[in-house]
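These are the structures, in structure tokens.
All of the numbers you see were taken from the coordinates with simple rules; none came from a lab. On a predicted model such as this, the values are computed, not experimentally measured, just so you know. Cβ atoms are built from the backbone, for glycine too; each structure is taken alone.
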Structure 1
Amino acid sequence: MHGSRHENQQLIADLIDKLPAQLTCEVLVCTPFVYLQEIERQIRDSGILLGGQSVCADAAGPFTGEISAEMLADVGCSHVIVGHSERRALYHEDDALVARKFVAAQQGNLVPILCVGEFLAEREAGQTFTVVGRQLDAVLDVAGIEAFGNAIVAYEPVWAIGTGLTATPGQAQEVHGFIRERLVAQDATIGGSVRLLYGGSVKAANAAELFAEEDVDGGLVGGASLKSDEFAKICVAAG
């Protein structure tokens, strides 16, 4: 929850100006709900994609304050984040609700970006794979492996978000490799092609090294996305 109307417009304008014309990676911005329609107009001819930061698990009904997948698609979104660590921690979204949101996103013709990751205490207790596996399985049990043919998974080590800490490339690859194997075990083709993003304090200084790992396909960029110079350099590192 950052920025004003003007600040968001200026950030996007600066980003468009700084991105190289020959960039081969996909660039997605997930702006606050109230600015989505304006930002969609601004990026319409830029090649940048638009996404929501969250979505309601229900398609319609008396859910005051919620935003449905169909509403997001209606204003130009192609993607939406589900299960972000802050939604899980601050708003108590459990695995079952995240799975429902994942399904709702796809039913509304959006690509869900499923966030998974462990807290510091869980990592220190050796529970990283248990936690990430449980979060993945909650979605697999409801949606099936076929749903991951039109989805993205983002690994967010919660201990590396906004703390200044960052997983080493090796630590990131270890968990990304685990996620890949978990999905490949259910379907080799789908599991092998799912894009896996790293989302723990990605910045220009570490992006290239992280993205060089075999199963790190890009980044879910947090604080660095609020600085057009940083974000553009990360995009260049991704392709």
Structure 2
Amino acid sequence: MTTPLKLDRLRVVLVTPHNPLNLGAAARAMSNFGFSHLRVVNPYDVAFRTARSAVGAAKVLTDAQEFPSVAEAVADCTLVVGTTAVRHRELHHPLQRLEYGARQIRKQLTSSPVALLFGSEKVGLSNEDLSHCHWLMRVPAYGDQISMNLGQAVAVCLYELIRKGRTPSTRAKEKLATSGKTELITRNLLDALQTSGYVKPGASSAAEEKLRRLIRRHNMAAPDAELWLGMLRQILWKVKSSPTG
């Protein structure tokens, strides 16, 4: 038995895009394949909403949401997937080929929102951006030309998502925690580690990325996330209120 793909649950997130034409091309691809939720993190050009390349996709650009950070852009999503050409960078996440990653995204869309992240045209997603992801996906390319144009990359990924049209139905399972909740856990845990002296002040940035990746690998259920948040808040209150804290 199959169920329709919930296209309105996908959030296409463009992180620090520079060229309005690429933004327009991405919006047009979304319109072509039936997706409507575009989110933009710190766009370089504030006039991107009038991009001429968004033929037939003006509404997608007009309705696009802007965010100051990746954390805020993916806060309502239970699955966050980053895209990368890999090259020579060291990865700290599982990496899926497009066809296998799309299958997992389709499955998750049946129950909750998913964010699909694309980085800027020149450098892609930063390590800090990637730390918000549960896993990564790449488009297989030929030879040395492994990096795709932003608009083309969005189009290829979205085509693969709808290629099957419908996705196998699954039994209802426990609701997963949103990225907003896991980000709260990350920040509270980092605060506790800093307060205890486990994390030194100069190492906070690297420690935060490592903690975020660690927490996301567990794919926490929503009730578990609430439990963790409660425990961490109690620990922080006890440590900070103690005479030696």
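For structures 1, 2, which has the highest computed value of distance in nm of label points 7 Å out along Cα→Cβ at positions 188 and 212? Present the calculation step by step, with values, prior to reporting the outcome.
On the way: 1: 3.0; 2: 1.9.
Across 1, 2, distance in nm of label points 7 Å out along Cα→Cβ at positions 188 and 212 peaks for 1.
Supply the structure label, taken from 1, 2, corresponding to Cα extents along the principal axes in Å, for residues 28-147 alone with the calculated value 47, 30, 29. Intermediate results must be reported in sequence, preceding the final value.
On the way: 1: 47, 30, 29; 2: 36, 36, 27.
Label of the originating structure: 1.
Which one of 1, 2 has distance in nm of label points 7 Å out along Cα→Cβ at positions 124 and 196, as calculated from the coordinates, equal to 3.5?
Numbers: 1: 2.6; 2: 3.5.
Computed on structure 2.
For the read-out relative contact order in percent (Cα under 8 Å, 6 or more apart), a value of 17 was computed from one structure; give its label from 1, 2. Can you show the working numbers first?
On the way: 1: 17; 2: 23.
Label of the originating structure: 1.
For Kirkwood radius over Cα pairs in Å, find whichever of 1, 2 sits highest and give me its label. Mind dumping the intermediate values first?
Numbers: 1: 18.0; 2: 19.0.
Result for Kirkwood radius over Cα pairs in Å over 1, 2: largest is 2.
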